[in-house]
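Read-outs throughout are calculated quantities, based only on the coordinates presented, and are distinct from any laboratory measurement. Computed from a predicted structure; not experimentally measured. Cβ atoms are built from the backbone, for glycine too; each structure is taken alone.
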Structure I
């Protein structure tokens, strides 16, 4: 379990097929080591989250009022609802509880069952 492999939005790179196959670099991987330059990132959510030093947007005090999150989570696609569910789960239960579920997923999101 690594917070570096959790996207700012709630997507979990560690279990994501695209990340595991090398088709995606992951949301945050490489920014802390300087391998990637945050000033070149195109995702406003990622830029904000990383610059604030958060593990994910779940850590942000402005979570409920953030226009960037509202726009992102407002998409109709199922995956956006699951990413929002992830950050809300983290806010309610913490990262350890989240990773207990997420490490069993087969993709960037999944179910929360014991």
Structure II
């Protein structure tokens, strides 16, 4: 991955984290990695853990950023979340949710809560 793409992704994740924080969420972890993959942002609000996959693009030339979260990607995110909850969660979850955030251009943010 080029440094420009890495920088673009990091900028998108930062914007999304700020979006959630402005709505009262606590960022628990960012870019959590294990052998099987990575979770972009893990948040908590009122006993619910939210696992947010962030997709950042400069244009829709190759489709919407939201379309990049395929069924296969969803299944991988579910497995990663289960691993994080089992080994890393600071306290048990009452509920979990999977969101997908799209960042398009410098400030266009769309968050789909309970996306899958």
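Taking distance in nm of label points 7 Å out along Cα→Cβ at positions 16 and 96 from the coordinates of each of I, II, which one would give 1.7? Working shown, then result.
Numbers: I: 2.7; II: 1.7.
For distance in nm of label points 7 Å out along Cα→Cβ at positions 16 and 96, the value 1.7 is produced by structure II.
Each of the structures I, II was assessed by mean count of other Cβ atoms within 10 Å over residues 8-15; the largest value belongs to I. Here the criterion is relative contact order in percent (Cα under 8 Å, 6 or more apart), and among I, II the highest value is seen for I.
Which structure, out of I, II, was mean projected area of the Cα convex hull in nm², for residues 24-87 alone derived from, given a value of 4.7?
That value comes from structure I.
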